[in-house]
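Engineer: Following this line, the structures themselves.
Nothing in this text is a laboratory measurement; each read-out follows from the coordinates by a stated rule. For clarity, every value in this text was computed on a predicted model and none was experimentally measured. Cβ atoms are built from the backbone, for glycine too; each structure is taken alone.
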Structure P
Amino acid sequence: MAVKQHFRELITFFLVAVAGASVNFSVRILYSLFMSFEWSVVWAYVTAMSVGFFLTKQFAFNAKSSGNTYREMVKFTIVSLLALLSTLLASIMALKVLNVYLSSRSLFFRETAAHLTGMGFSFLTNFFGHKLFTFKSTGVYDRVSLHIRQRM
């Protein structure tokens with residue numbers, strides 16, 4: 001694949017990620033009214049995952065008519081859970097640092113900055129995971145699926 005095509009995929013994925021990040025960011029603020037920072041990050045990420053799947057499938061990796069939607073959903077969830085872990089860990093670590101060095105700033109500011117840091121960390125995990133695994137036929141899904149059916 002030409003460099004131009006890879007660059008176009010990266011830009012398209014970035015634009016899709018901005019839409020997903022907007023959902024993630026907005027609902028995290030809403031969820032934080034009812035739950036802890038950590039849980040609001042988790043549930044905001046899960047909420048944005050559903051939006052992200054459909055936008056990514058439609059626009060980012062030319063998988064609109066792949067015919068593998070269920071398979072892609074499973075693989076998308078696996079990659080997204082890894083990215084959620086990186087988001088959560090980076091957010092928690094960033095909040096701890098911000099609490100020490102910017103304790104004079106409001107908690108809302110520190111949590112927002114920490115959450116944005118965590119979201120930034122997950123961008124590359126998501127991009128490469130979805131590009132190289134979710135929306136690409138690797139044979140892994142077929143082998144795991146066959147193994148599960150044989151054991152039943």
Structure Q
Amino acid sequence: MTDATSSAAPSTTFAYVSYIRTTPERLWAALTEPGFIKQYWFNCNVETSWKPGSPWLLKYEDGKLADSGEIVEFEPQKRIVIKWQNEWKPEFKAEGFSRCVMEIEALEGAVKLSVTHSMERAQAQFIGAVSGGWPRILSNLKSLLETGEVVFASK
């Protein structure tokens with residue numbers, strides 16, 4: 001008997017789930033409005049039209065490109081999928097594109113936010129790096145929505 005997963009390409013995945021005391025509408029706005037994103041994502045700017053096939057750019061405050069990619073899926077108040085490539089660190093860029101999936105689900109009095117960032121590469125260094133970055137970004141997002149303040153100030 002053959003294991004069906006043995007023929008699959010090796011991959012590295014980071015998954016994070018947070019429960020946020022907010023509405024799906026407020027969380028969706030926080031995930032998609034550049035002014036809001038900048039507040040919890042360490043003053044980074046996101047540029048995109050949020051349409052499948054459109055470019056997605058994440059830029060540092062000084063305008064330097066941090067990450068780039070493409071919107072793969074966009075289902076308002078439910079799901080965003082981004083084809084994502086690191087641009088600032090040569091060894092991460094050399095690994096190629098990753099896939100980031102953000103899903104929201106309304107619950108009683110809260111919203112579940114699931115972020116899964118993966119790459120079809122065994123032991124991807126980039127996924128190792130985002131596993132340290134996403135918790136800080138998402139903690140900022142949760143705190144900002146619930147209290148009006150971020151946990152980690154901009155560097």
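Engineer: Can you say which of P, Q returns 32, 18, 13 when semi-axes √(5λ) of the Cα gyration tensor in Å is computed?
Structural biologist: Derived from P, not from the others.
Engineer: Quick check on the output: 3.5 is distance in nm of label points 7 Å out along Cα→Cβ at positions 9 and 105, derived from one of P, Q. Which one produced it?
Structural biologist: It traces back to P.
Engineer: Where is relative contact order in percent (Cα under 8 Å, 6 or more apart) largest, in which of P, Q?
Structural biologist: Q
Engineer: Identify the structure, out of P, Q, from whose coordinates helix-only ellipticity at 222 nm (-39500 (n - 2.57) for each DSSP H run of 4 or more, over all residues; to 500) was calculated to give -27000.
Structural biologist: P
Engineer: If you don't mind, there's one more thing I want to ask. For structures P, Q, calculate mean count of other Cβ atoms within 10 Å over residues 49-56 and state which one comes out highest.
Structural biologist: The structure with the largest value is P.
Engineer: Rank structures P, Q by percent of Cα pairs over 11 Å apart, for residues 41-88 alone and report only the one at the top, that is, the highest.
Structural biologist: P
Engineer: Give the label, chosen from P, Q, of the structure having the highest value of distance in nm of label points 7 Å out along Cα→Cβ at positions 57 and 113.
Structural biologist: P
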